Structures are given as structure tokens and as C-alpha cells.
1. Identify the structure, out of P, Q, from whose coordinates Kirkwood radius over Cα pairs in Å was calculated to give 20.8.
2. Tell me which structure, out of P, Q, gives 20, 15, 10 once semi-axes √(5λ) of the Cα gyration tensor in Å, for residues 125-220 alone is calculated.
3. If you rank structures P, Q by relative contact order in percent (Cα under 8 Å, 6 or more apart), which sits at the top with the largest value?
4. Given a value of 1.00 for FRET efficiency 1/(1 + (r/R0)^6) of positions 29 and 133 (r between Cβ atoms, R0 = 25 Å, to 0.05), point me to the structure among P, Q it was derived from.
5. Supply the structure label, taken from P, Q, corresponding to helix-only ellipticity at 222 nm (-39500 (n - 2.57) for each DSSP H run of 4 or more, over all residues; to 500) with the calculated value -20500.
6. Given that Rg and Dmax of the Cα atoms in Å, for residues 45-92 alone, derived from a single structure, equals 10.7, 31, which label among P, Q identifies that structure?
Structure P
Amino acid sequence: MRRLIGITPLLVAGLAGSAAGQALTDRILAVREGTVRLSFGVREGICGDGETFIRDRSRGEDNFTSFDDGTSRWTGRGWRDRPCEPGPARIAITKSEGEVTRLRVYVGGDWRGGSGSITDLGMVSAPVAAKALVALAARAYNADRAIYAAIIADSAVVWPDLLALAKDTRARTDTRKNAVFWLSQAAGDEATRGLSALAEDEDETRDIRDQAVFAISQLKNDEGVPALIRIAKTNRDPKIRRKALFWLGQSDDPRALRLFEEILTKG
């Protein structure tokens with residue numbers, strides 16, 4: 001028997017996750033009519049009321065996201081006074097003639113009876129669900145909600161798939177820009193390098209490059225400042241350079257001030 005050399009457990013897990021994600025995507029796409037439901041665990045710090053809002057305290061901030069489509073029965077107290085359940089995430093994907101027409105995201109609560117055909121996939125692996133949701137976003141099916149749902153999935157490493165989506169010229173521009181925004185929230189070293197490469201790609205559209213520069217500027221703790229300085233100094237597109245300089249000016253970082261001094265002194 002031939003042995004496979006140089007294949008690490010992490011690589012094997014990644015390949016298995018990709019295959020499982022594709023399989024879940026295929027199951028969702030195979031449904032022609034009705035609603036597909038699935039559930040998965042969420043990251044620590046994510047909770048919701050199962051109906052109107054999702055609360056995210058996972059990054060040291062207290063953010064509320066509402067996907068209320070006007071069907072909520074709740075009126076009254078502020079969100080911060082509402083009970084907040086730590087999962088699971090529940091995704092309802094409505095399909096008509098094979099196309100996704102609606103995607104709803106909830107955290108907490110329980111499924112209520114629905115009309116029409118319902119395909120319930122039950123609880124699935126959170127990383128697998130995240131891959132499938134980004135794949136659905138690439139098809140421009142409620143992309144913002146699909147990407148958000150992938151972001152809150154427990155133990156999911158989403159940024160490689162988001163970077164691939166951001167680079168996918170077949171996807172809609174607003175979908176790609178949404179992927180770039182969430183890349184900035186990932187804020188890891190690898191994600192930062194991916195954003196920088198996207199901003200400096202001369203074959204990319206200016207809309208996407210502008211969004212990448214903005215996303216870099218939003219990295220926490222001024223992590224994006226070195227990339228912005230490099231773009232401001234070396235990018236061949238004057239509009240992209242000006243965009244980088246603008247966001248550097250908002251940073252109050254001493255490295256940005258040194259760059260401004262250098263540019264003005266040379267002038």
C-alpha cells in the first residue's frame with residue numbers, strides 16, 4: 001500500500017470540512033420548493049431572542065443585529081431588557097423553482113409550524129454550515145444574511161472562504177464588498193494580508209479596492225496602519241493612495257504622522 005507523505009491532520013480536516021460543506025450546499029440546492037431549515041452552534045458571546053435580534057458580545061463590544069421582516073409579534077421594551085438565548089443559530093432558506101428567495105437568521109428560540117413543504121436538516125456541524133452559507137452567498141442569495149450567519153458559527157474559520165468570495169469576479173459587487181467588510185472583522189494576520197493584496201491588485205475594480213482599503217482602516221488596535229502606509233507610498237493608483245491617506249488621517253497613529261511629515265518635507 002502506498003503511503004501519503006506530508007499530509008498533516010490539519011490539511012485532512014480542512015479537506016474533509018470542504019467536502020462536507022459542499023455536500024450540505026448540494027442538499028440545500030437540491031430542494032426545488034419550500035423551506036430548508038438547519039441549526040448549528042454559535043460562538044461564545046452570541047445570543048438572541050429567537051425572533052427579532054441577535055446580540056454579539058464576542059469581540060468585546062455589545063452589538064445588536066436585527067433581521068426582523070415585520071413578522072415579529074414583539075413590541076415594548078428595549079433589546080437590552082429582552083431575554084437572550086446562547087444559541088443555536090436557526091436558518092430558514094425559502095426556495096421557489098430552485099432559487100433561494102429568502103434567508104432568515106435567528107439565534108435561540110424554537111421552530112414554529114410553517115406553511116408549505118419544509119425540509120429540516122436538523123443540527124449540523126457549525127464549521128460545515130459556515131462553508132455552505134458562504135457558498136450560498138456567492139450565488140447572491142441574501143448574501144449579507146448568509147455571510148453574517150457564517151460569521152457567528154462556532155469554531156468556524158471563515159476568512160479563507162470570504163477572501164475567495166471577495167476575489168470572485170462572478171459574484172455581485174455588493175456581495176463581494178460585504179465579504180470584504182467581514183474580512184476586516186476577522187482581523188487576523190492572514191486576513192489582513194488578504195485584504196492588503198486585494199487593495200493592491202491592479203486588475204481588481206476600484207469599488208472592491210476602495211472597500212478593501214476601508215476594511216483595513218477598520219482593523220482594531222491600528223493593526224491596518226502598516227498596510228495603509230505601504231498603499232499610500234507605493235500604490236500606482238492616485239485615488240487609492242488618497243483613500244489610504246484619508247484613513248491614516250483618521251487613525252491618530254504616530255506612524256501616520258511621520259508619513260505625513262515625510263511627504264510634506266519632500267514636497
Structure Q
Amino acid sequence: MSDLEIHPVAAAVPPEPGLSQMERVTNIFSAPSKTFEDIKRGHRSWWLPFLIFAVTGYILFAAVTLKIGMAQVVDNQIHLNPKQEEKMAQQPPDAQALQKKISLYVTEGIFIANPLFVLAGIALLSLGLWGTMNFVFGGKATYGSIFAMWFFAGLPGIIKPILGTIVIFAGATPETFNIKNYAPTNVAAFLPVMETNAAVYALASSIDIVTIWTLILLGIGAATVAGVKRTSGYVAVFGWWAIFVLIGAGIAAATS
């Protein structure tokens with residue numbers, strides 16, 4: 001008779017609800033592991049950080065346009081590159097005017113299309129990190145989880161355009177404004193550009209508190225979604241960063 005007894009079926013445990021977009025954004029600055037664990041569970045929507053990147057970028061664009069002027073930005077970049085300035089000085093006035101006009105359109109176009117560049121850049125970088133975590137460190141991350149993780153881990157980066165906007169409106173001198181290093185978050189921001197070796201300046205630019213903060217978050221996030229040790233995430237992220245820094249310093253030395 002006992003074999004015929006009906007046993008109650010245990011109720012299915014409902015899946016744990018995911019965090020909201022805003023919760024994931026705020027957790028990045030207070031409890032980043034919660035955001036990365038949520039992404040690992042399959043909640044990979046990334047539209048809010050993407051929107052935040054776009055808005056802060058356009059705010060900086062507006063500040064530069066209103067207070068500095070894009071023509072001044074172009075002139076400054078030419079002046080900060082002695083080789084380019086010398087080469088341009090050897091051209092006739094009409095050729096100089098045409099080159100400056102093209103540079104102006106390119107600079108404005110980069111600002112306008114910045115969200116697309118962010119999207120493409122993160123897509124490409126995520127591919128490299130996904131391959132590193134899975135094939136080098138034996139992780140099990142999906143490309144989508146790495147891609148979403150990167151958007152959230154990169155959120156400290158919004159500090160730079162916000163701080164840059166504040167610096168501009170606080171009275172930055174248009175003639176000395178450097179669009180490539182507009183926020184005082186790295187060592188290079190406190191060095192005289194024209195008197196510093198280009199490779200040294202590039203290396204000093206990489207010693208950036210916001211960048212290091214972002215790299216730490218990327219290491220934690222990559223390790224979390226891949227299911228490996230945090231040290232593996234740090235090695236992967238800082239390893240790629242070191243390669244890019246050395247390449248950038250080499251290019252700066254060759255073109256200055």
C-alpha cells in the first residue's frame with residue numbers, strides 16, 4: 001500500500017529575478033560583483049550604459065564646441081605635433097586651409113559618431129578578451145556575456161568627459177586645450193606636452209586612475225562570467241592593456 005501512496009511534488013523554484021538596468025549601473029560603483037553575477041546568469045542587456053556613454057560624450061562635444069571651438073582644437077593638435085606642423089608650414093596657404101578644413105570635419109565627425117565607435121570598439125575588444133578567457137585560461141564565457149560585461153565595467157570612463165566638461169567651463173585656456181588629454185586623471189596631464197618626449201608622454205597618459213579602475217573591474221567581470229579565478233581575469237586584462245600601451249608609445253615616438 002505504501003508503494004501506492006501519492007507523494008507531493010516539490011514546487012519548482014522560480015528563477016531568481018535579474019537586476020534592473022539601473023541597479024546594475026549603480027552596483028558597478030558599489031558592489032560590482034553583483035552586476036557581473038547577474039550578467040553571468042544570462043541578463044545581458046546593455047542599453048543603459050551605452051546610452052550613458054553617448055550622453056556624456058555629447059555633453060563634452062557641446063562644451064568643446066561652445067567654449068573652445070573645433071577650429072582651435074584642430075590648430076592645437078597640429079601645434080602639438082612638430083613634424084605635422086613643420087610639414088604643413090611648407091605647403092601653400094590654400095593647401096593648408098584645405099587640410100585644416102578636412103581635419104575639422106574629421107574631428108567633428110568623430111565626436112558625432114562617437115557612440116558607433118564605442119560600440120564597434122567594445123565589440124572588437126570583447127572578442128579578444130573572450131578568446132583569451134576561454135582558450136588561454138579555460139573559461140566558459142559566452143561572447144554576449146563578455147560584451148555586456150564590458151559596457152558595465154567601462155562605466156567609470158564617464159568620469160573623464162564629465163570632468164573634462166567641468167574643466168572647460170571652469171576656464172580652460174582654448175590655446176592650450178588638448179583634446180587627446182582633456183581631463184586631469186593621469187600623470188601626463190601634469191607634464192608640459194611640448195617639452196616631454198612623445199613616448200614618455202604616451203606612457204604617462206596610460207597611468208590614469210580612471211583607466212586602472214576600469215581595468216580592475218574588467219578583470220573581475222571577465223573572471224566572473226568565465227567562471228575562473230580573478231587572477232586569471234587580471235592577467236588577461238592587464239596583459240592586453242600593457243601590449244596596447246607599448247604599441248601606443250611606439251607609434252607616438254615614430255610620428256612625433
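Values quoted throughout were computed directly from the atomic coordinates according to the rules given, and no laboratory measurement underlies them. Treat the numbers as computed from the prediction; the structure is a model and nothing was measured. Cβ atoms are built from the backbone, for glycine too; each structure is taken alone.
1. Values: P: 20.3; Q: 20.8.
It traces back to Q.
2. Considering all the candidates, the number was obtained from P.
3. Greatest value across P, Q: structure Q.
4. Clearly, the read-out refers to P.
5. Going through each structure in turn, the value belongs to Q.
6. Numbers: P: 10.7, 31; Q: 16.5, 53.
Going through each structure in turn, the value belongs to P.
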